[in-house]
1. Which structure, out of 1, 2, was relative contact order in percent (Cα under 8 Å, 6 or more apart) derived from, given a value of 19?
2. As an exercise: distance in nm of label points 7 Å out along Cα→Cβ at positions 67 and 171, calculated from one structure in 1, 2, equals 2.8. Which structure is it?
3. Starting from the value -25000: which structure in 1, 2 was helix-only ellipticity at 222 nm (-39500 (n - 2.57) for each DSSP H run of 4 or more, over all residues; to 500) calculated from?
4. For which of the structures 1, 2 does the calculation of semi-axes √(5λ) of the Cα gyration tensor in Å return 33, 22, 16?
Structure 1
């Protein structure tokens, strides 16, 4: 028994990781509630989750808020842009399915809509994880996220599948997530961790050591 509960045992490392993810999930929810800060919260969530994946996270809340502060301006602007595009796509879909078009035109435009929405989703998957790891202007972040989604389509599709599966299970099998309680406990951080396993392999190909927050930002 002493071996199982030793600080360096596999069981304790697993339990420590679960605890870290639960703390990360709670902090993310608290900082994402204002909506306007969603971009900064997603960036900090991905930053901290990827540090946990790499085994570099010593303090979840410290890493999270350091990233949150450093990337706040860019991430907030990107978050607002993503919300704007999402609303535009949603409004377009409502118009297309409103029944005012003939069947042929509606089918053509719906196919176009799905292609654009799919491409947007794949690009979006890389935006905040990229910003969490690398510096650059908003234009550079968007351009590089798009290029990465094209260069690593399997990673993008696998990440989209992870998120999509979680949504499908939540909607059609709510009992599996304890009717949403699992999301409050660990859900968002768990998904960030799983996708972080994929993203770190991509990012580490281009930069073995990711950009971290400057020590001067520590309180």
Structure 2
């Protein structure tokens, strides 16, 4: 069990507000991305169904978050996936990637509009180029919660996501969602994979933008003062 301080209320007063500078291994995920080579393998009536997909994901920094003395830096994301040549949304997902510098813990949350949420946890070094997060049904820490129909028909027992930061600036993921499909004796490994290419840089988080604007204003004021002090 992790060791926590006796004082669980007092927040730190030395917080760097620049989230992009404090994301550890998650920094490489910030921005807007597209991937056209996705593959989804999901359960179907007679045999697994393989579906190619195109993905767009926006991942933007949020302000630092505190749970008393615990400090988290994070990214908020929205993923939209379509089948090639189609407009209708095939998959939609929102959530957060969180990094705790003090412990090296990574937290990944996801919610989908079919009635399911997941909180997956992993560990990584600040300069890691690969990391894995996992969740297990029934855990009160890194768990999985499903609406009644999904729990009945496609119960999710485990979730694993492996992320790899590639040398060319892209990043790839592989997801393995272990399902208990109603009426079938063996678990099904529902897998998804893709490689994402950045199409736009991230925007600084609100507090970082405010700090940058204040610094710029102060610099402008100093410049004006110097000019006024110069002899005519």
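Nothing in this text is a laboratory measurement; each read-out follows from the coordinates by a stated rule. Predicted model only: the values in this text are computed from it and were never measured. Cβ atoms are built from the backbone, for glycine too; each structure is taken alone.
1. 2
2. Of the structures listed, the value fits 1.
3. The correct label is 1.
4. The read-out comes from structure 1.
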